[in-house]
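Listed below are the structures to be examined.
Quick note: the coordinates plus some simple rules give every number you see, no bench work behind them. Bear in mind the structure is a predicted one, so any value in this text is a computation, not a measurement. Cβ atoms are built from the backbone, for glycine too; each structure is taken alone.
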Structure 1
Amino acid sequence: MQDDSPHRSNEDRTAEMRVRLMNAARELFVAKGYVATTTPEIVSSARVTRGALYHHFEDKASILRAVLEREAAEVSAAINATDVLEGDELDALLTGASAYLVAMMLPGRTRLLLLDGPAVLGRSKMREIESRHGDDALRTGLDAAMSAGLLPRLPIGAISALLSAMFERAALDISDGQDAADYLTAVRAFVSGLAQLAPERAAVPGECDLS
């Protein structure tokens, strides 16, 4: 039951209403898909009025954008929360990859961020969302490993794009039931091949935990 206590500020009530709408929309988008979901269904699921929905969001697409922003922020936070107490820049890179795959295992997240988001908003809008939520983390990790001589100096934009595509495909396959550990092994093998071209011919770091 909604708390209408006078001690709660208008800002609190506004934020709560927005979250309720986003949560209801997310559940429906995941269960039915964006196209099949209607705004009346979102209103009914959130138990709010139609006017309340349009007070907070311009249309269904704007609700999706808000949901995607939140999903991307949570993935970024999960990656940034990882700490590598021992090891080198390659360890940090693979730990970040592991954190990404784990974060993407949240039910519905791959559909939202990797399928419905790009299909509805387009890749340029999705890149804007990604750039607001730590999209440069992979570039930073790669640059650190290259600067340390653990990876060869390669065009950072190109190698980052290739790795991102690999991680996204892995996340999609894992969401379809494939073994996450197999994909991290493949990522390690890819990094191992790159490392052999580095000035230091670095050894590949140890296994990353996906549990």
Structure 2
Amino acid sequence: MQKLLVWFTALFMITVAAPAGAEQLSGKWRGKLQMTPQAALTIGININNTPEGYTLTLDSPNQGMFNYRPSQFSIDGKRVTFQDDKLNASFSGTLKQDQLQGEFIQGKARELNLTKLDEQQLKLLENEGSWHGDLIINKSARLPLVLNIAVAADDYHVTLDSPKQQSFGIPVNKFSINSDKLEFSSGVINANYSATWKNDSWQGTFVQGTAMPLVLKKKTD
């Protein structure tokens, strides 16, 4: 899947004046952008109310992208908009019934409704990110894999990448994680993984026809 969002470093933080009721919009907002009937991306909008005004950044956790600063944004009452020249993308949404309900446009217009993460959901962010590892196929062959864990308003939204095979956003339909154990399965590729936490990594077995060792470590840069 072609990346929806790409990373670049902005030189300056853009701010806009914060209107009354600013706390209602401040926070981390997450929603699923449906790309195809089978595939989606979690999109995040982070709004922070500072003494200088609002700041706004974007997340695309399933693509390992965080705190991206769009070219410009606007917050007017309950309406939030942004557009980015490099991405050729824009969003316009209005706060309705505790959701930012709107439309994301990048080549094609798609519905995007975002919900603010509550305190319990914010705690799940410690597991969010891109987890990288090399699948040991045999003594001389390895296949890089990336497990992308995103926190959505309803639950985790997890996808798998196989960069060497140019396969991105592979849906993970079953996923569970706690402090000691991680498990997932993907019906699309008929594969599953089970691991335990050891030495700051998930160490386990990836099964796709045959069982293969796979250690996943979180990307920190």
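As an exercise: Cα extents along the principal axes in Å, calculated from one structure in 1, 2, equals 63, 38, 31. Which structure is it? Label of the source structure: 1. Each of 1, 2 could give distance in nm of label points 7 Å out along Cα→Cβ at positions 141 and 165, but the derived value 1.1 comes from 2. Name the one structure among 1, 2 that helix-only ellipticity at 222 nm (-39500 (n - 2.57) for each DSSP H run of 4 or more, over all residues; to 500) of -20500 was derived from. That value comes from structure 1.
Suppose mean count of other Cβ atoms within 10 Å over residues 29-36 works out to 18.5; of 1, 2, which structure was it derived from? Corresponding structure: 2. For which of 1, 2 does relative contact order in percent (Cα under 8 Å, 6 or more apart), calculated from the coordinates, equal 21? Derived from 1, not from the others.
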